[in-house]
Structure P
Amino acid sequence: MSKTEFVEHSLTDNELEYVEKSLNRKPNNIELSMIDAQWSEHCSYKSSKSLLKLLPTKGKRVLFGPGYEAGVLDVDNGQVLTMHIESHNHPSAIDPYGGAATGVGGVLRDILSIGTRPIAVLDSLRFGNLTNPNNRWLLQNVVRGIADYGNCVGIPTIGGELSFDTCYDTNCLVDVVSIGVGKKKQLIFSEAKNVGDILVLLGNSTGRDGIHGSSFASKDLEDEPTDRSAVQIPDPFIKKLIIEGTMDALSTGLVSGLKDLGGGGLACCLSEVSDMGKTGVEVDLEKIHLRESGMEPYEVLISESQERMLFIMHPDNFDTISKCFDKYNLQYSVIGKVTDTKHVVINSNGKVIVDLPTELIANAPLIHWPKTKPKYLDNQSISKPELPSDIKETILKVLSSPNLANKSWVFQQYDHEVGTNTVVKPGESGASVIRIAPDKFIAISVDGNPSHCYLDPYNGSAGVVAEAMRNVISVGAEPIAMLDHLQFGNPSNSDVFWTFNETIKSISDFCSYIGLPCVGGKVSFYNEDAKTHEAIKPSPVISVAGLIKGEHNLRTRKFNNSRPLLVMVGETFDELGGSEYYSSLGFEQSGFNPKLNFELEKHAQKLIRDGIKVGLFGAVNDCSKGGLIHSLLQMCTVSDMGASIDLSSIATNCKRWDDLLFSESHSRFLATIKNENFNNLINIARNHDIPVSIIGSIGGHELQIFNKDDNLFSCDLDYIRSYVYTSLTKLMDGQI
């Protein structure tokens, strides 16, 4: 069968043959468009679904995990936390403002679709070298899109992370995490389970924006004019009304099912709700409120116009529920009904134009790609650079690099305090904290490390999970669940698929060992240069949620004079491979990559949690990107207070000062304690078999580094801050 007989689509010849065999006929053009949307990689996960089953999804607080609109966690007293992650990579590369804004809008709808109110978002952003004006333009407009959408809809952007690498020069990555809260008894699901229920489309009118959006996200990125129509148009003001109208409607207890219209538009929405409910649906296209005249039926079905929700309800409840929509002056249309046919039937002008089994549309045949270990992994150098002669210049250069520089240029554009419940704000710790009840808080982090994942996909990926957990633990929380977003090149490339397989295996192994369930996630393939086929580095992004009970358990990076001793928990190894320090020296492919010792990590995390519970620790910060020196500077700058450390006191077998300052070994924390509590800490550490050492003290306004009696570095904090706080701003202004 030739593809030219049909409308534009991305189905393979084998997939077309499978469709024909299943239907015992050829699909018409409109049916083919629906199948193409649902079977896109973006919607179907056909290349990853079999591997994703390896991830642990059960936990003591998990109510619902992968397969639902959002992960749902029991946080006691009838209250639930929901969390989800989405990306808008390709759209943001074409239209950074609109692509990023609609990325926020989409993940908020996912939280809303399960019956909970969105309360916060975080972002994880990846861009190419900022010396390239196009990358600066992308970053500026992505941040503006996220800021404007979140600020307008009234939901705080409470944290995130930002990093740069030349591998993202042609493929920026824009990930958004959202969390929500609600009542366990008011949860709702995306299923059409009751025959005779009606389908009500709420919100924005349907236009031509976003057509083929899911297919666009499932291929290599090419900046073609036709790609721009695949980018959706955001409308945060309507989204705000939809949130309120939806919450009012759900409070009636009369809604049977609810789903947002995201990737694949109405086509995917209808097939998924009917497949989940083991029913069928019948829809009349003429009843859908449209933005444009003359739209073809397939355009109406696969449009990804934003700010739309599908409500499912008994006909007798329509009048009551529609009053909730009228209250906010929202558009809505009764477009169809639930049937017992287990088919999606679409009518137009009195004729049946689509009649497809829901099971066929909603379940694409899986693909099992070949895997080959990339050759570069066997050709890595372990040589070390010469020790720099100018310690001060080296430290300032590393700390002011874009990946380590202060990110206030970004988060100052976000309203992170709307709602007045943000307790730990961006920059105050590696995780943000938001209040969900008078004495109950949620900590949330998002992390990634493409350099480590490139040099060692297994240890690098597990290490990202560990870092995200350490950040949550550092604010006093117990980690309760995680989300993953796995971003790679073309899966048909056997090297790419091998690294993808290693990534899932490592995340599964570590999460299973440490008892952290995965409650949702996303996979984004085809992040590579369409001309050179050069893929991005393996880029898993992990978000971890934690629960804090009692305000007295909250911690930040901020020093307190009542706890003047600075201690390091954990051991430092010669692990500079993939470090920011080596990158600054041009040694990106050299050195030993950090290895994650699962047992050591578990015990280090437990020690910090135990120490916080009994009040031992004041300020707490994990050691990760940038090593000890970066972790220490983060604490000093947020505290506006200096510190003095002695490298000879660190538990290590390293001999060089650069190893001690810049190693990115896992399972390490910095914390402050009282003098009289050190022996108590030693006893706790002995129980966990974790080394703990006093490495210095806080105070003054200088950062000082000694190696026994040798003063290696001494610099005023304001001088350091002038480098670290301004370097990103200068880059964005083209001054560097």
Structure Q
Amino acid sequence: MRTIVAAAVLSLAIPAVAHAQSTLPLLPSPASAIEHSGSFAVADAGIAVVDEGALAAAGRLRSLLERTGGPDLSLTARGRIRFERDPKIAGAESYRLVVTPAGATVSAASDAGLYYGAESLWQLIAASTDGRIPAVTIDDAPAFAWRGVMLDSSRHFQPVEYVKQLIDRMALAKLNTFHWHLTDDQGWRIEIDRYPKLTSVGAWRQPAGAAGVDANGKPVRYGGFYTKAEIRDVVAYAATRHITIVPEIEMPGHATAAIAAYPELASTPNPPTAPTHDWGILPNLFNPDEPTFTFLENVLDEVMALFPGRYIHVGGDEAMKDQWKANPAIQAKIKALGLKDENALQGWFTARIGAYLEKHGRKLIGWDEILEGQVPADATVMSWRGIDGAITAAKAGHDTVLSPAPTLYFNYRSSTSPDEPGAQGTLVDWRTLYAFDPAPAELTPAERRHIIGLQGNLWTEHLSTTAAADRMLWPRAAILADMAWSRAPRDWNGLSDRLVAAFGRWHELGWAYDATPLVPLATFTGRDGRIDVTLNQPAGMGTIRVTTDGSAPTPASPAYAAPLTLASDTILRAQSFLGEAALGDAVRWTVSPALLRTRGATEMELCSNAIPLRLEDDGPTDGVRRVHWVDIMKPCWIWKDAPLDGATRITAEVGQMPFNFAIGDDVKHITHEDPATPAGELKVRRDSCDGPVIATVPLAAALDNSGVTTVSGALAPQRGTHNLCLTFAQHGIDPYWVLDRLTLEAGQ
């Protein structure tokens, strides 16, 4: 018998159980796993159940087996796979799974426990290559009660089918809270009978740039909303998977879509007439007067009727107070209420909404800005600006959910690969995510009990498709699930093994994930007629295997350990492996001096990192769009050590983008060199951004192309290697130019 037990690492307000770092292919990792000798043959075992909850858990197991080509297990009283009730198993989501050579038994006091036990049993079956699963005793319970994912459906609308698939995936990872961001400046996504304009007006916008005009030059109407029938269906679907949906109705800020639909709610005499297509922080706040509270209470009545869960999220973040400061009636209200300032007014606003929710048996949750005012005593705080909000909240006696940016924000890029989707520019790779510590040292054990869970958030400004959303969510949501469920010490190698098993299961289920960080990247340098190749794999999982004879890499191919020096025309192929399992795609390069003379923008350094972004181009209207790497505050790139010997021309791939960013007065700090031509030019400087201009490429040929255009120009002869600084000279900032790739060309 082999026992796998680890020491506790968290002091939390949950039942004490043994801890484990399991070698089993389970994600999340169970609290305790004791492996025994022998195994159980699953085929023809049959399933026995004791009640409706057990029947639902058995149905989950049978469905997963059917979808992945597993054995067809019938329901029978003599089944050797049994789902049983055991009231002695403490915890609302706890279960025990016992596998012996004679059979398997899932026991729990709750329906959720039986359900999670069924999923763990399925994972064991899915990993089997011979139809047998190992004998084992698993005692399992979650570390945190709140294990969540947030989906932003306002910036980009996702169909119901996608939302349900996300919920199904969450359930398989034992995630239990789906935070649904349904309203924001860019769109109102929930049907409200009493206020039909919220969806007839507030659910639709015209996209920025070329994407906002169709082939006939007509404005594109983009958006959508969820009907009440659809929401009821999604809520019921989630409930069968033991997932609670927490709806978010933003207030008092991020209210542009609602105000566009009902301008009488505005704090300004000139309210917007449509949801915005800009990203960022807009100044539009609800007016804190009685008609607004009537509106919000009526909306919340309909929201509460749709979502039966305890929590209602009211946002509260990024509420710019300019309009409140400029409104005499609102200033008079602050004085009449005896409040100090606009922050205190927001606190009063939030407290009033919290009291209304409490009156109806619900609990307010909001972003950590709600702490800046008179936060309701029983409010729960979602800490996103680091963990300081959580620390403040816990010390004040508030429950809190850890959701700090950038670590638990899944809209940040997870690798430096040029193939990553649109994203915020800060790099948060999988290992950084997994290393997040949910037990702040600043808190006492008693205060830590107020940390009720973890949540990963996906904001969708730069994710226009569900395919891109899936790539940003997975496997990061699964890594978060492991962090939120398991109390075992973090073990990256163990997680890597379990992730690879999960990748296989997702493949069988037809579920996508981001394999890009698993694909090797190459950097080419040259000296004295040789070409050196440096490889790295962003995820840091497994081993890179290489071949130089054109053959496909295998687990037995040489392991990459140091930079390679290769002759020109060598065919280099590389792929990552973890044991026998291939990770991601194989890549192929034909090594040549030409590789030294070209760089994509993602391979260059940005001149600054004020607001670095991976931005999807606005064109073409149909088809694949490039994703550009740029700091919107300073579009400028540095190619380090560019080999200039013999180069006489440059070829650049450039795009033009709409400047649809609400960044307030910061926009005044964006400057460009004055252009010599109406369309502007790409400027290439040697050694530094203050160095001599060695190439100027006119952009006129790209002016009418909404996608990427190739332009070229002469390069003054140079010798040796030099840094190149690449900038654009242009009038204004909208549209603004971006560089996608630069190539140095030798003279003929």
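Bear in mind these aren't lab numbers, they're just calculated from the coordinates by the rules spelled out. What you see is a predicted model; the values in this text were computed from it and never measured. Cβ atoms are built from the backbone, for glycine too; each structure is taken alone.
If you line up P, Q by mean count of other Cβ atoms within 10 Å over residues 239-246, the top spot, with the largest value, goes to P. Here distance in nm of label points 7 Å out along Cα→Cβ at positions 367 and 543 has been calculated and equals 4.6, so which of P, Q was it run on? Going through each structure in turn, the value belongs to Q. When relative contact order in percent (Cα under 8 Å, 6 or more apart) is computed for each of P, Q, which one produces 10? It must be structure Q, since only it matches.
If mean projected area of the Cα convex hull in nm² comes out at 30.2 when worked out from the coordinates, which of P, Q was used? The correct label is P.
A value of 18.2 was derived for mean count of other Cβ atoms within 10 Å over residues 671-678; which structure in P, Q was it taken from?
It was calculated from structure P.
Here FRET efficiency 1/(1 + (r/R0)^6) of positions 319 and 727 (r between Cβ atoms, R0 = 30 Å, to 0.05) was derived from just one of the structures P, Q, and that gives 0.00; the source is P. If helix-only ellipticity at 222 nm (-39500 (n - 2.57) for each DSSP H run of 4 or more, over all residues; to 500) is calculated from each of P, Q, which structure is the one that comes out at -10000? Only structure P yields this read-out.
When FRET efficiency 1/(1 + (r/R0)^6) of positions 159 and 335 (r between Cβ atoms, R0 = 41 Å, to 0.05) is calculated for each of the structures P, Q, the largest result comes from P.
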